[in-house]
Structure I
């Protein structure tokens, strides 16, 4: 594998108030390509004063700039231009992604065009969403209005696994609402955040509407603590999400938290084991298992559990692991050495607990460089064990036996998380009945299914709020009731 030059104009700069600027500090972040362990690029490491500058720029743009005062249609024009630019740069998006977190280039190429869709979708709401609604009032006023106004300055904290898409889930609804944004990119995968800065610059977005910094933990916490930030949109670990909620609770600031998962696939007794194993295995290795919504617990009737584990083991053993730019590769490396160590630590816990390894369990023998791990299946897993209760964020799946359907639902719900889930059955009514009992934000029928056009998020420690669809717009709006003594001129006359 030969590393390409990152397709970015200013990797060593921050983007603040519409300009490419130097950091106040001299630190650089080394971005390591996970397949080779070579240096991919260096980016500026924002310090606390840089974050404060970015917030001040977003605050000025919101309080005094044109963006919140434009019509929704005017903002939509900029957003459609951003979508056009993102569509033009899908090749660049796909080139950066594998070099930062290990996704295969073929999968990155398939996902990359989706980012533009979300800017177009939210731009389209300019004409259809009821940003102002007239209501019947019992207050004594003649006219009652419910208006939806922008929440203010948004801090969008982006993880390293799917940065271009996760940025879109936060920034697109924020923009149509009229918010201004500070994007805080991940030190492990900063490329897409910097690319978004280039997109904002290219389309002439008013200065300060989008600001981009790359920062580590201390400067990131400064973003959350800054009183100029009205709302945080965060995707990441549940532990960090709890910390953000604690900080923001002190000033009643708003937040949307899309956090971890330990999602259960319930395979009922009428469904073919081989088909279920093939479908689960196909998606479990997406992005090297570094997907919060992955189906990592497979709950199956006890008398079918060994067959399920063996079928999954066979499917996992056939996964081609290697260079993410090789078209034959089905799974690349995990993102970092730390992440590989984490996954290996959980595999060691599973072995120490005595659970049978049905596939994987180590590093691929043919790969002596890079952060590679074998897709791994554990059989006969106790749902109370560490590998069944804690998010691993790697290609590790547990097969858990259940007594019956009711016990399978109990096991699925016996988790601190509730992000995703699935029910495998030939009977759609049975699927619906089980889905209504599972405590998770999404439940799919016969596969790993999520839909950001409807809404995505979790129960319990999997988060607060939803992203995507109309549900993803409301967190970027504040509702205001206006009661008037007469009919204002902008409203159509009533018959």
Structure II
């Protein structure tokens, strides 16, 4: 079993002030695979102090030098690809092929996109022709607490750490205690790249102690958090005491609107997207709204697609889905499946318990409910497992009404071959992102939501801007040397 008790603070791996062991469980086997230490408030204070001390110099480091360090990091991150993929598979159960491609790959692609955005960013620019000596200066927010989840760990770590570093912020990363190992390799990459001491710090810990201290710490200027809406509300309340900037990327309950004129692969595409990463994605298309004209055929297609999804050990290569992250998540999903049955939805695939060939590990059957309505629990709560809910609709107006009838607003999906209708619906659904006809958003597109899915945007130029303050300077000396 791996022993990874140290934290990365002020450029060094250091022992915790007070040891508090925490076992990391392999969800494919239910056996401990590593032991880490959970940070105390004293550990957090040390990390914040290091970040605060490093901030003035890092903020004033020329952006070209910050970019160069990120480029060095990216090369090292690429060299460590297999180590990172193996860690993700072991700690949170992403199948190894998915871990190598999408889990590791998300960090790689986001970093490349940030570098492209940074090189074209106007850090200082004139207000306009009417005021040529008034400059708009973009400068770093300050010391940032970055709190990331277990489901797409490298995706969220890179979206926060790399954007903050390029912006000139210093930071303390607290990854999920469920998936800390990939974050520690990420820290090793940052160290090997040569970032100055204190710019990047890592502490492992739980939300109740380390997370609470970070979000309330008077020397932390900004909190960027990805996780549950419940935790996001608590963080907002804690941060309000010191008026910190708070960026939240929270839950979702995306509607996938399939019109009668959708392409023939739309239903299967929606099922496969839902099951990806064992359903543990905040932007999953978990509500499939199907126009009644094609609803019977869609139900059959969804059933067939779900039955094609295989489930297996995350350490084995192949196109199967793996387990969910832990016992608590498995129990929650089972409870919601039972709720769907009790409330009268029609179970057409999957259901309760593990797949028949697996008697150990936190595996969930790929599950599809049909004949649901939008007031059922399975249509309103974020399940965060491989469970799809199908709801029929008659008209475009009704589809939009159902799609928007949720506290969430992260991602919605539209399937139709009528371009005007697709664009019209995309403008009316209330979500930060819309994907249509299987076309994903382009590289560097902003990621984020509205309503209880959070605020702010990550990725590309928008991700960098989230870590910047805007300063207006009048009387700028236009003829002065840099």
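All of the numbers you see were taken from the coordinates with simple rules; none came from a lab. Remember, predicted model here, so these are calculated numbers, not experimental data. Cβ atoms are built from the backbone, for glycine too; each structure is taken alone.
Please compute Rg/Rh (Cα atoms, Kirkwood Rh), for residues 103-302 alone for structures I, II and give me the label with the greatest value.
Ranking I, II on Rg/Rh (Cα atoms, Kirkwood Rh), for residues 103-302 alone, first place is II.
Where does the value 1.8 come from, among I, II, when distance in nm of label points 7 Å out along Cα→Cβ at positions 111 and 159 is the thing being computed?
II
To test your reading of the models, identify which of I, II gives 4.3 for distance in nm of label points 7 Å out along Cα→Cβ at positions 319 and 455 when calculated.
II
Ranked on distance in nm of label points 7 Å out along Cα→Cβ at positions 23 and 87, which label among I, II comes first with the largest value?
Biggest value here belongs to I.
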